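Next come the structures, one after another.
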Structure I
Amino acid sequence: MARTLIRKNPSNFKTLPLQVEASPEGLAYKSLGMPLNFSQTLQRRKPIELPDTQRFSVELANLGVSVRLTLQWQNREYWVLVRQRRQDRGDVVLKLISGYVPAHELNLPLHTAIQEVAEECLLETPEGWLGGRFNDTWLPTPYAAALQYRESAPFLLTPASGAALPVQSANLTLLERPRAYVHLPTASLQLIYDLRLQVPREAKSLSLFHVDERLEGDQLVTRLNRKRPDLYLMPVVDGKPLAELYTLNKDRLIPASTRGLYLAESFAAQDGWVVSQERIRWKDWLRQQGLVENKPRSPLQRLTGKAKALIKRARTKLRP
């Protein structure tokens, strides 16, 4: 049974529309108009068109932030993806950890990104849930009233190398150089930060869970469902992903089904500063990346394999 961790009033959230100027040399955004609540923002997230994907000036509904999080665990690396049922778009996708940037953090989107990691990516050990640090700054523990966090052995969050083209908030260049794109179907500007999460050696029997807010009536409700961890790991070797997905339960990687799977638009092809797709099929993304998925063997194939192994072993024993 799902456990309720926290309830929020969605009217407390405020964000701002944007004015965005883009050129082949960089992109700049600034706030526009008055703060909007969650419902008002959703009403503005309607499809737009841009005749030029490299150079334009456009008004957008909001600023969103995502984290391409690379998990370092047991000397291997994994991209972290989370499952989300997107109520505003009527679909279910695997996506990067992400959220809306509130009005007071429009010039500090990295701060929003770090908080999203603390809110969406939960690491459990038998001794309790792990807290985290970004460099020397402790991350918030948003569910401390419902979950027991460990006082020691925090995970470490660090920035990785960013995109080549600069992004400016007003006159301030974002030093971490996030990747930026305008998403045409939702009229939003999206920033993607590359961050690394290092699990401490003391963290044994590790399990990973994703929790996300859902609008229920007049409240935003966050629940934890142990039967649906909703956090997935994609192995990465030399910076390149493999066509595999797993969940992690008590230090055990469990293969996840990719049948009928869709990835969010951040995995779709980007043209200049623009992404025009709502989502991309897992199979299409693999083809785009030049990856081949290893299909799990059927029960009949596994049985045939075992029979062949037994026959081979018997023949070896019969040899003089």
Structure II
Amino acid sequence: MKRWWMIRAGDDNELIPVWKEHGIASVGWPKLGNPIQYRTKDEMVAKSNIVFAESKPNSRRSWVNQVWRFSREVKKNDRVITYNKEKRDYMVGTVLESHFYDESVGNPAYPNNIKVDWEEITVERDSLSQAAKNSLGSVLTVFRVDEWGNEIENLIEHPFTDPEPIDEVEEKEIIEDLVSKALVMVQDKVDKLDPWQMQELVGGLLQAMEYNVQVSPKGPDGGVDVLAYKDAFGFEKPIIKVQVKHRKSSAGAPEIQQLLGANPIDANSLFVSTGGFTSHAEAVAKHNSVRLVDLEELVDLVVKWYDNIPDDVRASLPLQKMYLPE
């Protein structure tokens, strides 16, 4: 099967004229030097930790992965595409020569090069299927797009083919898949919080819901991690007492009973457990009107109320807003 690569032409398509003129495609990160000097990816990661020390660890590793992929995996005769935002089309080419490092070719800020025979015919974005559009929309600089190779080749051979009508069911499924993946990623982030950060997150969530909140200090809490009131003094009911368990194992019935027996006795009870609950715990909670929240529901609530969560709490869980078509 023919290998296809998507390669971004700089941050704002500024490389497209250079690529056409010199018959190349290129990526940057010149501070890493010639990637061929590194015997392993870990060696390149170690270098990136020095030259990009001010950047986030995940960003550094992502950059290394893309430089490594471009220099080691893109081969002669592979097919490449790049997106032209101004024309809303894709340039298509064939690799004539694999990676070479040369600051004198093209843009010196992008010294990692491959030779490419760029074709005159381009593929309009609007002619692609919705699934292909979504896949090609990744923000990575270098990534494989083999599954769309046949569709792109067909559009090159038949450039005036009318695009297939958008399948609304397929589009809805794609959007649901994106939302689901995003929520799972947030769940993973929340799961990495330490127990104290998790307690603060639950307290911040209740503050976002316009409760006055008292979070227990570190140490023994007597079965209650957070108290929430509607008024500043805590006189007005409902009062909510909260227990937060952040661990892999499920919360059991005895822990539900402990929360019920903790002061204030007449408060409403909320139990948050990222490890879920045993069936016995669920039965006891239902019988005593204890509200149970697992990791999945907690993340749903955090996403819904995130904008109102206090800044100091959000700092431990930085999230980025994403807009999708309705």
Structure III
Amino acid sequence: MLRRAASLLVVLAVAQPTMALDVTVTAAQVSRFKGAQLDQPVDKLIFRGGLTLQSQDDLFGGVSSITTTGPDQNVAFVTDRGQFVSGKLAYDQDDRLLSLIGVTMDPIQNSRGAPLPRQYARDAEGMDTVYRDGQPVAVRVSFENLTRVADFAITDGRPGGPARELTIPQWMTDLRTNKSLESICIAPPASPIAGSTLLLTEEALDENGNHRGHFLGQNDKGPVTYRNSPIVNPTDCAFLPNGDLLVLERGVALFSFVMNLRRVPAAEVRPGNLMQGELLLSAEGGEIDNMESIMVHVTPGGETRILIGSDNNFNDWQRQLLLEFALPD
């Protein structure tokens, strides 16, 4: 049995793709959420629809974070198995999510330009976009297990190339679990800490039981904490254009997933502070799945939206959901 298990591990390692792969993804539109129809209020947001994504390719799945990578709705996901998934969000004439098109998967590379060698190093969990002069030039990715942060160049809307690792606090580097560095997001120009990168842990708690975090930046850097809530832990974050911080929380209760979305005012997003946000949205059970990713973006119709996605953990009984919401005027 041990020999067979060892052989299986070798096969899986060999099966990990080493070059770009085109993937066909099908999508079904989601038109109701928590009893709300399209354009109706749900908690403190407005429901704008969504998608359920599927693919016959076994490598598609486990998407943990999403970010914009260029104009015309170019986006990229990272997966639990060390892949970038790039494509475009397609919208219909009513500005509703219609599908994910032009999907390509590329293996995440190490600093030498080779695919990540083992699963322990592939567990990408968070991602945001690095802008220079208003243009997306790289994605910044956080990893669990082998805890680290690295940048990857964007070329023609697709992230890739050799990793450029960033220096993070030693206490964070020392975390070696799958509940370590879940969330990463970069403050926008309107933020009081513009350009700083927020790193937020899932279950690394301080002496008061709150989630530890850290800001990377030139001027605004240092430790920060985030208020712990029962059942849920932070799993991704994103900034609104005005600098307010959105934190997506995820947990499990009574054998079903739980999701919260909180908003922290821009003035409270700073080193040395205990951040605690206003609850914008809460859901559980069949309405959601393992919600792990959040992105703020502008649709073709010009509306700023919050997109929340799920990670199906490569399980047939879970879904890859994308749900979109707008803030009330």
- Message: I have 15.1 for mean count of other Cβ atoms within 10 Å over residues 186-193, calculated from one of the structures I, II, III. Which structure is it?
- Response: II
- Task: Could you figure out which one of I, II, III the value 0.05 for FRET efficiency 1/(1 + (r/R0)^6) of positions 130 and 242 (r between Cβ atoms, R0 = 25 Å, to 0.05) was computed from?
- Result: II
- Out of I, II, III, which one gives 34, 60, 6, 0 for P(r) over Cα pairs in 20 Å bins from 0, in percent as computed from the coordinates? III
- Which of I, II, III yields 13.2 for mean count of other Cβ atoms within 10 Å over residues 42-49, as computed? I
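Kindly point out which one of I, II, III the value -11000 was derived from, the read-out being helix-only ellipticity at 222 nm (-39500 (n - 2.57) for each DSSP H run of 4 or more, over all residues; to 500).
Comparing all candidates, it corresponds to II.
If you rank structures I, II, III by distance in nm of label points 7 Å out along Cα→Cβ at positions 58 and 218, which sits at the top with the largest value?
Numbers: I: 3.6; II: 2.5; III: 4.9.
That would be structure III.
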- Query: Given that Rg and Dmax of the Cα atoms in Å, for residues 138-249 alone, derived from a single structure, equals 24.7, 75, which label among I, II, III identifies that structure?
  - Reply: II
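No value in this document is a laboratory result; all are computed from the given coordinates. On a predicted model such as this, the values are computed, not experimentally measured, just so you know. Cβ atoms are built from the backbone, for glycine too; each structure is taken alone.
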